[in-house]
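Colleague: So, here come the structures, one by one.
What follows draws every value from the coordinates through simple rules; no lab data is involved. Values in this document were obtained by computation on a predicted structure and should not be read as measured data. Cβ atoms are built from the backbone, for glycine too; each structure is taken alone.
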Structure I
Amino acid sequence: MQSAVASTDGGTLLRIEVSPGSSEDAFPSGYNPWRECIEARVKDPPKGGEANRTLLGLVAEHFNIPPTDVEIKTGHTSRRKTIRLRGIPEANARSQLKAVLP
């Protein structure tokens, strides 16, 4: 999980791969060591930004921060995204993810 979480000015960056149209919403739903990214699943389809909005809400809920502190930096129209968490230090993000990922 080392390369999926990185420090940035005022927060943390997460590399995430999303599976829209899944049977359930889940973040994190796993870790892909080959692609070096955290996995997420959302029920919503990738149309009109629905899946992105759901993903941002799931990430905010997981880290217990307001949705306004979570933003997509890259990958708005891709399954692979870089998401920025404002106000969450890298070490805190890592420990919260390690607590739920194998």
Structure II
Amino acid sequence: MRLRGKHIRGIGKSLPVYNAYDCGIFVAGPALFEAIEKGGRNNDDYSISGGMSILSADKKAIGVNIEDAFWIDVDDPKMHEMATRWLNDRDTVSNIR
């Protein structure tokens, strides 16, 4: 994601410049669903990120810093494997302490 202050100004994996990560947690109201419908009609993009892009263009989307909370995006089997290894490594480190 690209944030300006608390406002999301860009979202998606293809952003060339970003200063935050989208951890996939959204508070969604009717505006997001309307934006997803609009994205689908205009761009054949029915994704949450597409809807968030539309909202961010109107400064209607904000980002929240999750600080050092654990998070990994799992979109495919490769990322699932990576997340599993990461969780196992974290458990190992936690058990040592």
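Colleague: To which of I, II does the computed value -15000 (helix-only ellipticity at 222 nm (-39500 (n - 2.57) for each DSSP H run of 4 or more, over all residues; to 500)) belong?
Modeller: II
Colleague: If you don't mind, there's one more thing I want to ask. If we compute relative contact order in percent (Cα under 8 Å, 6 or more apart) for structures I, II, which one ends up with the highest value? Write down the numbers at each step before the final one.
Modeller: Working: I: 31; II: 26.
Greatest value across I, II: structure I.
Colleague: Comparing structures I, II by distance in nm of label points 7 Å out along Cα→Cβ at positions 39 and 55, which one has the largest value?
Modeller: By distance in nm of label points 7 Å out along Cα→Cβ at positions 39 and 55, the leading structure of I, II is I.
Colleague: Tell me which of I, II gives 19, 15, 12 when you compute semi-axes √(5λ) of the Cα gyration tensor in Å.
Modeller: Working: I: 19, 15, 12; II: 30, 16, 12.
Working through the options, I get structure I.
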